[in-house]
Structures are given as C-alpha cells and as structure tokens.
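What follows are several structures.
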Structure P
Amino acid sequence: MSILDDKVKEQVIEMFKDLREPVKLVVFTQDSLISIPGLECETCKDNRLLMEEVAALSDKISVEIYDFMKDKERVEEYKIDKIPATVVQGNKDSGIRIYGMPAGYEFPTLLNAIKLVSTANSGLSAESKEKLKDLSNQIHIQVFVTLTCPYCASAATLAHKLAYESSQIRADVVNAQEFPQLAQRYNVFAVPKTVINETVHFEGALREEGFLEKTMETQNQV
C-alpha cells in the first residue's frame, strides 16, 4: 500500500530538483514481533513506509532503519526517547528531529527539513545567524504540533532552521496526538506550542525575530 498518491509524488519530485547534497533519513521504529504493553507504536509501520517512499523520489535521499528496542547504541547516539522518530541528517547531525508520522499539514515539515540540510541554506537572516553564534549553553526546543494545524509547519520549520545553524540546539517536532502524555505534561491545549529547555513556553507561530528572542532567553537561566 502506497502512502503518497501519484499527484503528491509528482509535486515532491519537482521540489526535490533543488536538492544538492545527500540527505539521510534515520528512522527509529518498532520492528520486533514481540509487543511490549505500553510500548506499542501504532504509526511506526506507516512512518517507515512514508520515509521509504519519500527517499525513493530522489537519488539524493537514503534511509537507515533502527529498532528502538534492539539498536541501543544508535538510540543513545541520537538521543531518541520515543518512536516513531526520524532524524533528518546531511553531512552531519544538525539536531533535526521529527517525532510521530509527519502526515497531513505536517508533511511539509519533513520536506522542508530535507531541503534545508541538502541545500545547506537555512534562510535565516544574517542578524539571526550572528546572534546564534553567542549561544553557550545547550538548548532543547520542542514544538508540539498536530496534523490538522495549518500554522504548525512554519513553527516546526523555524525550529529546525535554528538547530541547523547552531550546534548548541536540538529541535524536536512532536505530534501531540501521538504522544498525549507529553502533551499533558506541557499543558498543550493549543498548537503550535513551543517549549525551550523546560522553562520557556509559548503558543503560536512566532516570526523569526520573536522565536529567536525566546530561544536566547534560556541563556540567562540556570
């Protein structure tokens, strides 16, 4: 069964004509035949199929598949704590993560991440890039989204751009519907909701300057 229809595939192929450098989709999933109560992953199979279909649309894209329970070394290397998870990686790991299956309005988040690392162009302003050089502490950004939110992809992509520009940042895009425990923990009642280093919380799709300002706030917190 195909995840993408032919029309969508044609559009993606056209978009991927701009790809330059190789991109690797590192997918963490559940391949084990043994189902452990509480650790079932309902979308793991479809997420893997989606990544394989997307990769098949360009010779610049490859896929690596790891089992969350078995491949502990890779899980620790990429700091993966839930599945399905996809790392979008160019010639290095830039901290770009997608948790949950990026379907619906979140499909562009995946495509934008691929284009970002392949073209090595975040599109951030020169001023933003300069400010990011001042980061001294590790920053963990979590952007909570849903597949029916038309504004979430812009917030998610902006977080990924910041991660690409700074080795101090890891940016996780999290499907709130697939990880309800996390949504409850962070009081996610509206999306997109962004949590930075557990201390800075805000809702809505901020512009680049506002998002960066919120990110920089964490540098003065212990």
Structure Q
Amino acid sequence: MQLTVRDVAGIFNISEKTVFHWIKHRNLPVYHVGEAYRFSRSELLEWASATQTDVTAEIINISDQDPLLMPRLDDALRAGGVNYGVCGADKASVLDAVVQSLNLPEETDRPFLYQVLLSRESLGSTGIGDGMAIPHVRNPIVLQIPRSMISLCYLEQAVDFGALDGQPVSILFTLISPTVRTHLNLLSKLSFALSDAQFKTIIKQKSQTNVIFAEARRIEEKLPAH
C-alpha cells in the first residue's frame, strides 16, 4: 500500500509540514508519483527502527485486511520462540546460527533463507540501535510455513552489525511470514512494541519467556480494537 503525506503524519503523530521537513533533513524514504509524494510502509518501518523514531498504532493499518487472519504479536513470538546464548563471531555466523535455531518445518531450505537474510544486510544494516537488530526482508520469503513467526535471539557475545549508533548487537528479532500482508502487519506491530519503554526494558533485561510473552500480549491488547 502506498501511503500519503497525511498517512505518514498520523503514523508519527506529527504535522504534514514536519513530514516535508523529515524528507529534506532526515532522509525519510519517499517516492514521487506525478506531483504527489508516496511512501512505502515497509521502508518507513525500517527507517523508524533505524532512527529510533516512535510510531503510533496508526502504523497497523488493517483497512484492507481481514483482522482475523492477521497474526498476534504474542502468538508470533511463541511460534518463533526465544533462544538464549546463540553463538557467532560476526554478522554472517550469527545469522547462520539464528536460521538454524528457527522452529521451521523439516523440509525448509535453510541455506536459501540464510542467503536471503545475508543479502538483505548488504542493502543496509537491520541494526536499529541500542544493541538490537531485526533481520528480515522487505518482502516475505516464499516458504512453506503454516504461520508467521518472530524469533527472539540473545547472542552469547555482541557483534558488529553496522548499526547507525555504532553499538554492537546482542538481541535479534527475526521475522518469517508466509504473505506480504502478514509480514508488514507483524513488522508494524514489532516497531510499535519497540517504541514502548516497558516492552523494550523487558527485552533488554533478557527476561524469562513467560514475561516476554506477557509483554507481547499487553502490546497486542494495547492496539486499537479491530
């Protein structure tokens, strides 16, 4: 879905004038369509994460979606699981370890998934600052999986991910989804969650899985009623 200036203003709770200022001075990703500005939701989410810019619940726009088919944030985290002590000495070996840890069907082509995630990093780091990264692709990988998932991995040692703030990464959220819509929906919810100070603190404290899942459920219930 191509968003308008008004949509973007609502997503970030700013004026339309500020949107134009961000385009000029903060490299807000934008496209020119005739004389109008249009924005990609996935690119906005990546930009917001990389620049640590808070988003509002408006980012989860389901007007053209069936809400009953959209994954819950807590369900996606339960499906992906939480892994502690994931090994790796650099970005490539960490991504390989993350892919191997994912709860995927036996027939999944893990080497292909690894190569796609690695290629995505060559386009720009998914490190979002504060020691965290969100490895994903701009469009979901075509995998035969029954449902969307977010895998949360805590690394044994922090590694350089080329994040904008220069901090090494020790916490990774990896998104895997079967469709474009579920991918964008989950990426939106995760971006919104990481704008929540309490959720972010729980994540950075390496809390137990039941605490993390409860926080994800709190965020899901905080979203507007569908």
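At a glance:
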quantity	calculated
At a computed -13000 (helix-only ellipticity at 222 nm (-39500 (n - 2.57) for each DSSP H run of 4 or more, over all residues; to 500)), which of P, Q	Q
For 16.1 (mean count of other Cβ atoms within 10 Å over residues 80-87, calculated) the corresponding structure among P, Q	Q
Which of P, Q leads on mean count of other Cβ atoms within 10 Å over residues 88-95, largest value	P
Distance in nm of label points 7 Å out along Cα→Cβ at positions 8 and 208 - structure with the largest value, from P, Q	Q
Origin of the value 19, where relative contact order in percent (Cα under 8 Å, 6 or more apart) was derived from one of P, Q	P
Structure responsible for 0.85, with FRET efficiency 1/(1 + (r/R0)^6) of positions 16 and 152 (r between Cβ atoms, R0 = 30 Å, to 0.05) calculated and labels P, Q on offer	P
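All of the numbers you see were taken from the coordinates with simple rules; none came from a lab. Values in this document were obtained by computation on a predicted structure and should not be read as measured data. Cβ atoms are built from the backbone, for glycine too; each structure is taken alone.
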